[in-house]
Structure 1
Amino acid sequence: MTESQTLLPPDEFIISRLGDCTHPSPMRGMAFTPDNDGVLYHTLKTEIQPYQEQGLDLPAFEMAGPRETIFFDPDILSCGIVTCGGLCPGLNDVIRAIVLSLYHHYGVRKVFGFRYGFEGLNPSYYHTPLDLTPTLVGGIHQKGGSVLGSSRGPQDPKIMVDTLVHLGIGLLFVIGGDGTLRGAEAIAREIERRDLRIGVISIPKTIDNDICNVDISFGYETAVAESRRSTSTAHVEAIGARNGIGLVKLMGRESGFIAAAATLANNEVNFCLIPEVPFSLDVFLKALEKRLRLRGHAVIVVGEGAGQSLFDDNLGADASGNRKLGDIGHLLKDRIKSYFQAQAMDISLKYIDPSYMIRSTAASASDSAFCLQLGQYAVHAGMSGRTNMLVGHWNNQFTHVPIPMAVQSRKKVDPQGKLWASVLASTGQPINML
């Protein structure tokens, strides 16, 4: 830890609770997690040393897991589940895991599935909630998408809490990304303002893997594995033609984790362009020309949020409040063609955008297992009276993360870090393309 880095206060990690746990857990034969168990935030000796020198407690996340006593009485509890934002591999897996854990671990028999995102919590949209039963969710994990549907954009927290009160819901599970987490926090704040005993538990969903203070999100592993098909196809097309170029656009609005990981997963990519590392078109195109003249083919992977400085117009924002992006894939395709035409150099360019095919696919085996655990740990947290939090993963452990801590910034690829250094070593692209 450098002198410029701030020591984290322990109270930043505190999880809000609805009250004391007075009901014995109906779970049997479990290794219950004590409330004082934690997962250290820092792992490096240089990060821990300043706390030790000042006699401070080491910052730690609360460890996820079932508690021996719980807050809610399962016999009278009703729950709700909502999925928001774009589709992502594993959504159905998480829904299924929550329903089955509520039913089989705790005996909760009433679970509402709110349809089409936060719209489902606004009666004016007339989306009748689904009755989520073990029978209904039995095989949904084998399919992509969300059985509940999804949508972008916020709704009035007062109206959404009114719906929860009207339906007698004591525990709401919210599955979504950065904007959805902010919506869940707004719901939790409105519940707190009314002094209600309703818990709000989130499961972070972002295919881009950009949630702060969570080391990996569900769907990311599947996205990288599926992206490998596109980069392999691009390579086959590139080497099959004289001066062949394969251009692949992958997800990654603010963070280039998928593009970087896909580049490493297929060691045939020659240029990786991500949002965190700016580049000049002139420098990039000259480097591409050099590559073609030397090797006769090239494969380019670009994250969707890369090169946004190359667009002049402010394109506004989408329903979730995210800035609209210029289409970097089509811009690169057009500029590459124009550049080599001016050089009187024939090329064969193939452009591949697999984004919707990737995000709508079913979860991989690894992701599916991860989703199952996320759903179960979310249920354990909710039943123990936690609220305004999400289930995270840190240092190979499942954790409880306060929502404000998760939405304070976006997780990004560090241009000076080891991941990007590995990408540069794998591609051989210029270190600086400005």
Structure 2
Amino acid sequence: MIWLHLLVVLAAIFLGARLGGIAIGFVGGLGVLVLALLGVSPGDMPLDVISIIMAVICAIAAMQVAGGMDYLVDLAEKVLRRNPKHLVFLAPIITYLMTLMAGTGHTAFSTMPVITEVAKENDIRPSRPLSIAVVASQIAITASPISAAVVYFSSLLEEKGVGYLQVLGVAIPSTFIGCMLTAFVMTLLDKANPNSPLSKCPVYQDRLARGVVEVRGPERREVSPHARSSVLVFLVGLVAVMAYATAISDKVGLIENPPMARDQAIIAFMLTIAAVIVLLARVAPADILSASTFKSGMSASICVLGVAWLGTTFVAAHEKAIQEAAGGLLQQYPWMLAVVLFFAASLLYSQAATTKALMPSALALGVAPAAALAAFPAVSALFVLPTYPTLLAAVEMDDTGSTRIGKAVFDHPFILPGVLAISFSVALGFLFAKLLV
């Protein structure tokens, strides 16, 4: 029956990928229903992960409505326009840092138009900085102190003796350096290719001749008077979350009997941040519901609900069989966990969903905590299928046509930088984990 159940899971994920968007979560629920009709008891619902995502998105959306996102994008544009020669490095740095701070990769949407315009103005194919920037925004989720994936994973590892700060101490440098090494390799490849400049792209020349391409120049944004204060409130809340999570950690033990668990604290802090911004900036709560970050974040919550629930249902039903088949292999070759996570994430479309579905089983199979931590960045392989929102947005925003999806499913510019970034991050993860764990 395991093969029939696996077929149901794969069929549901494939259908969800074809439909795209929030429908991925809908189809995950359909898969759970089919498995239940086949006699499988539904697994645990990932309500803890979803609660964190929703709370963080509320704080981000409130900051966006208050003008905080415009303020950050304005700063990013100034940095990029002052250093256009280093666009391939600066673009992923900006999207990485924004995701690290916000706990969601959807913040990359706001910077893509700026990256595209600066690239066009400096004869750089937008596909190069956009592709690396999108990958960086995805992989930074595994290093963000408030992302649902990190919070859930750190709670698992804490039971194994690995503290919250150790998780961040490995995840942040390994993923950041991995993204920078990827930018370096892609720069070398571009320099070796005489046709890499945008002016030598035939698709761009054709669009330019037809008047499809537009060079807009610097965009003037009206920054709200409360924009800076909303960003400051969010940053203070982020520091407070990290401080509390560290203080209640078994490794630190500053608070022996904490009034709130880590998950509860993050949810409470994020909702408090949203409340303070609403009060301080006099934001209309109804406007938050229509914010782009709120819509995309709630869509992601539904996707995680359906897909992660489907994954936990299948794994829980066949845990013994999976342990017998994969236990010895993963113990002998722990790096194989990264391969498993990579392919799972490409189907599950969520770092949190992949972490929730597979990491408990991996640790139960005997994978060392350090090895699991090193392999953690592989849950960010959301770029494999060309249907993820930030990937599609990059394609749509590049009017030069350099960022395009070919006739083959995997024929797009995100594959190579994505594989490189995860490979570098995992390899560095093993190195840092050896030193810190």
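Below are the figures for this structure:
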{"read-out": "Of the structures 1, 2, the one that 77, 58, 41 was derived from, the read-out being Cα extents along the principal axes in Å", "value": "1"}
{"read-out": "Relative contact order in percent (Cα under 8 Å, 6 or more apart) - highest-scoring structure of 1, 2", "value": "2"}
{"read-out": "Structure responsible for -23000, with helix-only ellipticity at 222 nm (-39500 (n - 2.57) for each DSSP H run of 4 or more, over all residues; to 500) calculated and labels 1, 2 on offer", "value": "2"}
{"read-out": "Distance in nm of label points 7 Å out along Cα→Cβ at positions 89 and 129 derived as 1.4 - corresponding label from 1, 2", "value": "2"}
{"read-out": "Answer label among 1, 2 for the case where FRET efficiency 1/(1 + (r/R0)^6) of positions 225 and 337 (r between Cβ atoms, R0 = 41 Å, to 0.05), calculated from the coordinates, equals 0.85", "value": "1"}
{"read-out": "Distance in nm of label points 7 Å out along Cα→Cβ at positions 81 and 273 - structure with the largest value, from 1, 2", "value": "1"}
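We did not get these values from a lab; they are worked out from the coordinates using the rules stated. Note that the structure is a prediction, hence the values are computed from the model and not measured. Cβ atoms are built from the backbone, for glycine too; each structure is taken alone.
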